[in-house]
Each structure stands twice: as C-alpha cells, then as structure tokens.
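Each structure below is given as structure tokens.
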Structure 1
Amino acid sequence: MDKKESLVTIPQHVGVIMDGNGRWAREHGLPRLEGHRAGTENIRRVLEACNEFGIKILTIYAFSTENWGRPRAEVRGLMRILEEVIDQEVQNLHKNGVQLRYVGRLEGISQRLQRAVRDAIELTKDNDGLILNVAFNYGGRSEILDAVRRLMGDGISPQELSEELFERYLYTAGLPPPDLIIRTGGEMRLSNFLIWQAAYAEYYSTPTYWPDFNQEELYKALLAYSQRERRFGLLREG
C-alpha cells in the first residue's frame, strides 16, 4: 500500500521545530556550524516529502529571537547560511511552485539579507504550490506584541477586538493554524513557536536530529497524527 493511502487524515499545515543540528554535528565530529548547514540542506528533502504526502503549508523554525544570545561566530554563520540558501535555492523553489513567506522580524538582520528575503517573497508570491513559511528572527511572544502594537496603531477599540480580527495582525495572517507541530531532537517543548496559532495543534516529538529527519520520519509523524482524535475541547457523542 502507498504510504499516503495508509494515512487516515493528512494535516494541511505542519510546523517543524528543527532541533538537534549541533548535537548531530558533535556526533559526527564536526563543528556546530556544519550541523546547521546539514540541517539547512535537509529542508529541500523534507519539502519534497511534504509535496508527496499532500501537505499544503510547512512552517519551519529556523532562528528564534532568543538565538541572538548564541556565540557571535555561530550567529554570523547562520546568517551567512541563510543568504547562501536564498541565493542557491529560491529559483528552484520558484520553479517548483513553492510560495515563500517570511515569519518574523526583518529588523535586526543585515540590509543585504533583508533585500534577499524581500526579493524571494516577491518572486514567489503568485505561486500556487506548497507554502513555505520561514520563521527567522521569530518569537511567539514578540509576534503577539507586534500584533497588539499594530492593532493599537490602527485604532482598534477593545469592543471591536475578536480572535478572528487579532489573527489578521499575526505574521501568519490569512493562513489556517497548524494542525501538527513536529519537534526533532527529542525535546518536549514549543520554545516560543507559534504559541497563539498552535493552541489546538497536535504535538509530535522524535529523538531523530533534524539533519536525519527524512521522508520515513515524516511518515511516522503523519501516521501518529492520523491516529489521533482532534476534539478542539469538545466531547465526542456516543
């Protein structure tokens, strides 16, 4: 039986906390930055697997607002890797109909990188294939604060405010919330990732490090998801 056919339900929107790059590098006797590079190269393979399974939206947690506290050399290396990925991959993403979106604050990253991100978004904005949200310089609490600031700036009164209106001010405006959050590397926490949007998402943790997270590992996550009953706080009749 085809793996896709064996899944009862397939999530429309999957979020991934890509963890374990540093530990992967240590186990392979490599510098930490090589782990991040291997993890970045793995994104292409996971995108292909998402397409095969019929996932419509993938949101990847690439760099958090807290990651600025890492050693400067590692932060500079991560920025350089992102620039390289955009330069090398955006045309291929565009060719395959992927729509690239940025989730996070552009402020704080270099002007060159900001331009590269904006150009990539502009190039792919009309594509109707898989949507790839790259959460970079992202934090869930910062996102909520930014949304509140924009609401206040637009003069929205407390009486007008609703969950639906609030969601229009989030970075993910116009997209459905994630159905499934996958965390690689074995940890069991959200780490400030999509904390509003993931309120009712199913959670799946795997000890597999992100550079080794392949189609088979994605299938395991989707299989676990398809076996769960999502009630959204409601009781099942009968």
Structure 2
Amino acid sequence: MLASAPDITEMPSEAVSRYLEAIYYIDAEGDSVRASRLAEWLGVSQATVAAALRRMSENELINISPQKEISLTSGGREIATEIVRRHRIAERWLTDVLGFDWLTADEEASRIEHALSGQVADRLHDLIGRPRTCPHGNPIPGAEPMPGTERSLVTLKAGEKSRVRRISEVAEHEVPDLLRFLGNHGFRLGVEVEAVELSRGAGTFTVRVGGEDVAMSVEVARKIWIDA
C-alpha cells in the first residue's frame, strides 16, 4: 500500500527548506552533517549557516550535538521527507512527461518543489504511474521500495559486471556537472557497467559502458550505486 503525503499544512520558507533538504540528502548517504558541509553545499558563508541553524534549532527542526554534528528532529525529518518527495516527483514528471534530461530536471525540480502542495504532488505521482524512484534512482518517500540490494560501483572487481541502480544525491550536488558527464558517457539507470581498472595511485576508477572506457575519480565511483 503506497503512502500519501503527510498532512503538513505549513511548510517552512524556501531558505529553510533548502537546509532541511541538504541535511536529509547528506544523512541518507550515512555522512556526517556539519555546518561547513552545508555552507559548501548551499554556497553561503559559515556565518549565514550558523544563523540559520540557530533559528532551526530554536524551532525544533534540528538537533546539534556537542560534537557539532547536525541531525533532524522527528518534526524536521517529516518536513524534509515531504520536500524531497515533491522534488523527486517533480523530476519524474519533467523527464517522463516533458522529456527533459535528468540534469535539467534536477535543476527545474529545485525551483518547482517549493510551489507544489502535497495534494498536487499526489496527483502528479498518480499521473505518471506512481514511480518508485527519481530519474537518478533515489527512492521517492512514501512509494514502494525497489526490490533487491545495492553496493557501490567502486567495489566491482576488474572484469566484473553489474547494472546502475542509482546516483547519489550527494554526488549530484557536490560534483558539478556530474549528471551531464554520466549522461554523455552512456550512464543511465539499468545500464550494464564492467569494471576495467582501479588505479589507487591516480585515484581513478575506469569502467566500460556501451563499449566505451570511462574514467572517473574513486570518490565519484563510491557515489554510484549498482545492483549487489
């Protein structure tokens, strides 16, 4: 049974929503969330982040540990989950119905998500067939989970093959033009990839996609997930 949007009658400002969304994405990958990471992610000063986090803490949207690690409260996570849900539904509408590539869809969805109500997001999700993931394979909150398990692309041994399952939202935001790079080299969900070489000295990982050898940094390869 698929869940519908939570009954959130008053969403935060667009600025606060961007913080909640970033915290959700970073935390979802199992990474530590700190003010410096958010400043880099959002392209703002550390002073701006500190002021925003202070207000969000006062509004009980986040917790800040003695070690300065940031986490969402239950209320903050509920709101962040709904923001992410609207973003990923908008992305699928933009790719599946309007025919945008996945990079443009991600950029446009960032603008659209703040204007969508939960009711409109529900209708859009129904319209496009209730997909389980965004165009990059990340799960749409409330939708049925994808079957199977995943592992990082970098774990493939030379000559071993698998299929692309998803692209980390963190990598999308922290590696400019990653989606364009991957799209230009034949990467898409479900495409077969074969490990060619891991060069620890150069810090690169080379895979074969559609007969073409594609080299990328090991860090990027860690953020591309394949079928286990």
Structure 3
Amino acid sequence: MDQIDSEQNAIADISPVPNHVAIIMDGNGRWANNRGLPRLAGHRAGTENIRRIIRTFGNHGVKYLTLYAFSTENWNRPDEEVQGLFQILADVIDRESENLHKEGIRLRHLGDLDGLSDKLQRKVNGAIELTKNNSQMTLNIAFNYGGRADILNAVRRIVEAGLQPETIDEATFARYLYTNGTPDPDLVIRTADEMRLSNFLIWQAAYSEYYATPTFWPDFDEAEALKALKAFSQRERRFGGLISNGKRSGD
C-alpha cells in the first residue's frame, strides 16, 4: 500500500486527466494458464478487478470508462467458455448493480443484445434503468460489441431514417453509433502486451492516445492505472495539427 500511496501522491496534481478511458481487458486466459487454472477462472479474476479500476479512475477525475468485455469475434471461442462468460456477466450484474447505483455510476451497454438469453437481456436492461439518472461516472460495458458492426449498424439506421447524403456529417454519423452521448475516448489502454485495437471503437478512437502494458488484466491494479494516467498526461495531443508556441496550427 505504501508504494501505491506514494505513486498516488506523486501524480495527484498531474494534468490533464483523460475525460474518457477505454480499456481492452486482455490476458485473462493467459493469467489463468500461468497458474494452472481453467480459462474461466481468469475471466472471473478479471471481473473482480473491475471494481478497483472504476474507483481508481473515478478518484482521479475520469468521467467515462469503457470496458471491452466480449467482442463479436468471441463467439468463435469454445461454447463452454462463451456460456461461462455469459454467466459471469449475469453474476456481476447481480452483485454490482446496487453498488454502482449507490456510487452514482451510470451503466450503459455498447453492442447488440441479440444472442443473449431473454433473462440476461432483462438483467442488463434492469441495471441500465436503475442507474440511468446517475452522473458521477458513466461505465460503458462493450459486450457483444464490434467496431465494424457498430459502423454498419449506424449506416443501416441512417438509411432507415431517410437522411439525405448532404445532411450527414461526422457529428450526425456519431449520433447513430452505440456510443451516442459519450465523448470519444482520450486514452485507450490494452493489457497483456498486445498492440492492436481488435475491432474496438475503431471510429471513436481515431485520435485517442494509446497505452499498452505487458501486465495481464487481472493484475492491472491501482499502480498500473496510475502509470497509464501519468503517461497520458505527458502526451502532446495535436489532432492532426502542429503545436507552435502553445497553439495548434494546421498542417
């Protein structure tokens, strides 16, 4: 704890802090394999980590946190693992919804609920309804989510709405994405030493800062989160322009 406390004190005043952090929670299976445990044990360990990460980022002023929990490609995993992940999601909702609500956290789902059981869909929608008026932090759970599917879904909805091509700009398009109402992520974190987006927020993360760590997700603790915040605070964000005397200019 002394090491964590000292790191917290060292960066407490560092600015800026990202408004929106998105995390690709990778390495649960490898964490379990390294310990001779079944893969689902790693996924359960990963869910136990979520609570402390919410608290850590929330305490440092992060207002939006998006967690990549299950991708559209994860359906290709063994059925036992897929069903186990669904059960873990149900357990987490049962265990954590009231706690999130008491802490003022709004829960949102990103992705397609189709394919989930009616019971699980009711649990997800119930948690969303319970927390919908909270404003301390927004927690987006990307479950059965894919960036390409997100974009295709937006295109289909725009066509269905009958919008004229000349009326469609980036802001209009963004309103049809699952993340409507959530600002684009300032920082995307990936654990377990991988260096790819894996179909995660590929529209929204166009100008995000990226931070990769070899730490497996179950071991991504407060100290690791603070390292990511510190790294972000040292980045110079240009958004395609140039920085000159503290002012952004065009290319």
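Couple of notes before you dig in:
- Test item: Cα extents along the principal axes in Å, for residues 114-169 alone calculated as 47, 22, 15, pick one of 1, 2, 3: 2
- Distance in nm of label points 7 Å out along Cα→Cβ at positions 138 and 194 - highest-scoring structure of 1, 2, 3: 2
Read-outs throughout are calculated quantities, based only on the coordinates presented, and are distinct from any laboratory measurement. The structure displayed is predicted, hence computed values, not measured ones. Cβ atoms are built from the backbone, for glycine too; each structure is taken alone.
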